[in-house]
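Readers should treat all values here as calculations from the given coordinates under stated rules, not as data from a laboratory. Nothing here was measured: the structure is a model prediction, and the numbers come from that model.
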Structure I
Amino acid sequence: MESEHVLIVAKTYPTLSESYIELVCTAGLRADGSWVRIYPVPFRLLDGERKFSKWHWVDLPLRRRDKDSRPESYSPVDRNQIDVSAEKVGTSDDWRERRRLVLDQGRGWTGLTDLITAGKRDEVSLATFKPKNVRFEYSRAESREWDENKLARVKAQLEQSDLFEEDLIPENFRLARKLPYDFSYRFEDDSGRESKLKILDWEIGMLYWNSLNAAGRDEAIALEKVRQKYGEEFLDRDLYLFLGTTYEWHKRGPNPWVIIGVFPPPFRNQMDLAL
């Protein structure tokens with residue numbers, strides 16, 4: 001089976017999985033601008049040389065997920081065959097190469113109603129979206145800890161040495177902590193329709209935890225750091241959102257889309273500011 005060449009542009013914060021311990025939904029772009037969802041990926045259990053960062057090209061054999069009707073959904077044939085490029089697509093020349101790959105090669109959306117309709121028809125489940133009048137919000141999560149029953153079952157799986165056949169769980173591995181806050185963007189589309197979508201980006205979770213540790217466990221300071229980044233710095237840029245539908249709500253939810261990543265290149269000129 002031939003490998004696919006994919007530029008990783010989005011990774012979600014880890015969630016617990018009874019089958020795979022932890023899962024990270026990973027999304028990327030092929031060279032022609034088409035999207036691909038790579039799932040499941042027990043990212044933090046990958047060998048160091050196979051752990052990929054955003055904006056790295058990776059080569060890996062993929063197969064379509066038979067039970068997933070979302071058109072971009074693929075599974076790794078063998079997670080030990082992930083080849084990560086050493087070169088990263090950087091931000092030089094005002095993010096020129098990233099802009100080309102995301103905005104010029106790929107399709108952009110501005111109407112949420114059209115996007116929801118296309119999703120229900122199984123035409124699309126990953127998208128680059130241009131929002132208007134964006135506001136950052138956060139609130140306490142319904143629970144600050146993982147569900148106790150599910151956590152117990154996942155921990156029991158961790159104790160099984162043959163979980164991944166010949167693979168072993170690293171001795172220093174610790175399950176990801178559940179984020180105690182929900183982070184969201186409220187925005188309008190090009191028709192003025194207002195929506196509020198959760199931000200599930202890996203980076204917002206890590207920003208919160210790193211800021212919390214640096215602040216001596218002061219949540220107010222950590223939340224302010226997140227707000228400054230996502231509610232000020234990114235909103236002063238030419239912000240786009242990477243959206244994805246969830247498997248559970250792709251067909252059933254009135255709006256199944258969530259934010260799996262942000263794309264905030266700088267404005268290129270004064271004309272951009274007027275748009």
Structure II
Amino acid sequence: MPGLNDRRPHNELLSILPAADLAKLEPLLEPISIKQRRVLHHDRAPMEHVYFIESGLVSVLAQIDTAKAVEVCLIGREGLSGLPIVLGGSMSPHRRVVQLGGSALRMRAADLHAAMQSLPRFATVLLRYAQSRLVQTSQAGACNSTHPFKQRLARWLLTAHDGLDGDLLPVTHDMLARLLGVRRATVSECIALLERDGVLGTARAQITIVDRARLEEMACACYRVMTTERERMMRDLSFHDAPNGVAVAARGACAPSRLVPMSPRR
């Protein structure tokens with residue numbers, strides 16, 4: 001896996017840092033593969049690393065009882081796993097598990113703390129991300145307690161879509177049922193309705209977003225609250241001296257920001 005000397009990072013938090021800061025961080029960042037079902041952080045265990053996600057999806061899981069855990073947060077390339085370390089903690093009651101495999105840049109906790117002390121802009125990015133994540137997690141909790149499952153599922157699919165390249169989501173009905181805390185039959189029934197309406201396409205162990213605009217219409221206002229907060233964070237953190245400048249790109253009117261170089265990539 002190439003280092004940062006060979007490319008700009010795909011992780012959005014790192015991508016908006018000036019080149020000088022990235023050069024100082026590069027020796028501290030270890031490119032790794034993260035495989036599906038890998039536990040990045042165990043609950044109530046010391047956190048030794050943070051993971052800047054470059055591809056794939058990571059769930060933050062809250063244990064409900066001895067047999068059941070539900071997702072409280074979904075992390076893609078817009079963020080990092082290990083936020084308690086950023087805020088000065090060393091462990092969490094929540095487990096962080098890779099749901100869709102991909103890659104990440106791993107940094108030791110001690111190195112992260114030292115870098116936050118020596119690189120003020122890096123510290124600002126991480127703390128601003130923590131604020132944004134708090135808003136998003138709080139809104140998701142309110143959504144899960146009040147809105148119908150169809151709206152919650154639409155929000156989850158949109159959030160997952162925002163964190164991945166392409167329209168195909170390699171997820172199963174069982175996985176969605178576990179993460180969202182409902183019966184598998186509930187997931188299957190809702191997805192069948194969305195497929196019938198031409199919003200989704202399905203195949204074995206995968207869902208394809210066919211009509212994102214209609215999926216956004218079906219989602220509750222919580223998705224827009226969450227993505228608006230993320231867009232505001234990215235605007236606040238877009239530094240003028242970032243190499244080549246940055247531009248904000250999005251899948252749709254309500255989609256989170258995508259930071260990409262000004263030179264054509266698509």
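When helix-only ellipticity at 222 nm (-39500 (n - 2.57) for each DSSP H run of 4 or more, over all residues; to 500) is computed across structures I, II, the figure -6000 traces back to I. Consider the structures I, II: one of them gives 19.0 for Kirkwood radius over Cα pairs in Å as calculated from the coordinates. Say which. That value comes from structure II.
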